[in-house]
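Once you scroll down, you'll see the structures, which are given as structure tokens.
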Structure P
Amino acid sequence: MLAVDPGGTTGWSILSVRPEALGDPKISILENITLWNHGQIDCLTDEIGGVQALVQVARAFPEAVLLLEQFVIRRFDQKEDFLSPVRITAAFDYAVREAFGACTYRQQPSEAMTTCTDARLKEWGLYERAGGMGHARDADRHGILWLRKAKDPKLGRVRRHEWWPHIYADDGGIVD
């Protein structure tokens with residue numbers, strides 16, 4: 001999956017886990033991460049160029065679920081970049097739909113921040129302080145939470161099939 005924290009500095013996180021880790025409650029997601037990479041893209045000086053760079057990340061993982069943090073206005077702000085998350089999300093949505101027919105999903109920032117705190121990211125070995133990677137960490141939070149939602153005992157089966165139909169059958173099992 002590709003999780004994105006859009007903004008002046010846009011964070012992204014690629015997470016891949018073994019499919020059985022999302023379906024079996026006895027198997028740890030964190031112990032079955034097969035790929036984890038993250039980074040940040042400067043969209044402050046060139047939003048369209050930043051979106052193009054983000055689309056290149058998405059192109060490298062064509063079967064990934066594309067998840068973006070949902071922008072919610074919580075304060076009055078007149079700074080020029082205040083609405084950049086809205087513009088970046090709209091441009092990214094359009095670009096990936098045009099480029100390879102992908103759709104995107106949204107998740108509230110508060111969900112990820114309360115579930116995947118810095119302390120938990122450190123405990124899980126998914127916290128990098130070097131390089132001022134705060135936005136990449138926020139994308140990591142969204143990715144981990146999304147994977148946890150896919151494993152949910154009540155809704156996980158339906159979610160896995162919707163998000164990864166090429167991997168999971170409608171009964172939630174792995175496609176042969």
Structure Q
Amino acid sequence: MLIRRELPADAAVIRAVTDAAFARPGVPCPSAEARLVDELRAGPAWLPPLSLVAIDAAGDVVGHVACTRGHVGDAPVLALGPLSVRPDSQGRGAGSALVHAVLGAADALDEPLVALLGSPDYYRRFGFRLSGEFGIDPPRPGWRQHFQVRTLTGYQPAVRGTFTYPEPFDRT
């Protein structure tokens with residue numbers, strides 16, 4: 001498995017991987033998550049060094065993750081998501097490799113923290129903890145049990161307040 005930065009030529013396959021990963025019976029494509037990635041990519045919150053793909057042994061893109069610019073109060077932080085792995089490649093480590101790689105890249109860029117909405121059981125293995133432990137509130141109070149933060153080397157405990165996702169997340 002190879003993890004590398006997204007290339008411009010990857011956009012269509014990332015859309016297909018995201019659609020497959022988030023497919024639900026009776027819900028047409030493109031999925032809300034695939035549209036979200038496209039909208040984020042076209043906006044000011046997009047951070048190209050933090051859009052990564054997983055490549056399998058055959059050279060195919062089987063997964064994608066992106067971190068975009070979010071905020072806690074006025075402090076710039078990162079929002080992780082969506083994380084997508086093609087269904088036939090799930091359970092083989094691509095998702096874990098993508099999360100580890102994007103966290104390492106974010107840390108190398110001196111980012112303070114990464115926030116996400118997701119399963120605590122899944123993301124705990126990467127060091128994510130419920131955001132309330134850090135004085136960070138989710139954008140919606142009902143998300144408290146699933147809104148998590150992973151601090152990085154550049155973290156400052158004074159970064160507290162309500163998290164704000166990039167604008168395209170408001171439409172999903």
Structure R
Amino acid sequence: MTHVALREHSELTDPRASAVYDEIQADLGFGIVPNLFKSMAQHPVLLEANWRRFRATILDGVLPRTLKEMLGVAISQHHGSQYALKVHLHGLSALGISEEVLRLLVSDFENCPLPAREKAVIRFGVLAGTRPQALTASHYAELRTLGLDDVEIYEILATANLFISVNQYTDAIDLEIDRI
């Protein structure tokens with residue numbers, strides 16, 4: 001059971017929190033506010049800051065949202081963090097990623113039918129999100145050989161960082177999986 005209150009839109013009294021919920025519903029494209037953000041509603045300033053960070057990292061930028069979410073799934077699986085793992089697998093399915101790709105993403109990554117560039121991004125991001133001190137110049141060179149530039153590499157690092165904090169937060173409060 002989640003250790004903090006999850007606030008529904010109808011329960012909000014702060015107009016700032018209500019406006020953030022409206023943005024989340026519109027921008028995510030699923031018509032819901034995930035429990036991650038509902039758990040933050042008691043502090044509208046931090047709710048807004050965390051939403052802006054999520055939106056800027058996952059929804060904006062040059063790398064595809066689906067690739068960033070796959071990276072989030074891989075990092076969450078590595079950390080054993082069920083909330084982000086399950087929520088983002090569901091989100092990827094809703095965004096059109098096949099069940100075969102999603103199954104292999106978590107069960108047999110090496111045989112997952114993703115392009116080499118996408119697999120390299122996920123491998124690099126998982127290393128950044130689990131053992132960042134192990135990253136070497138050769139890891140960066142591999143990405144550049146595959147055509148990624150500094151902006152894209154930064155987005156990978158920012159995505160890894162986001163999911164580290166999401167995993168830590170959702171595990172700390174034992175956040176329940178959204179009913180979608």
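Just a few scattered comments:
- Source structure of the calculated read-out (helix-only ellipticity at 222 nm (-39500 (n - 2.57) for each DSSP H run of 4 or more, over all residues; to 500), -7000) within P, Q, R: Q.
- When distance in nm of label points 7 Å out along Cα→Cβ at positions 5 and 69 is computed for each of P, Q, R, the largest belongs to: R
Since every read-out is calculated from the coordinates, none of them should be taken as a lab result. Because the structure is predicted, anything quoted here is derived from the model rather than measured. Cβ atoms are built from the backbone, for glycine too; each structure is taken alone.
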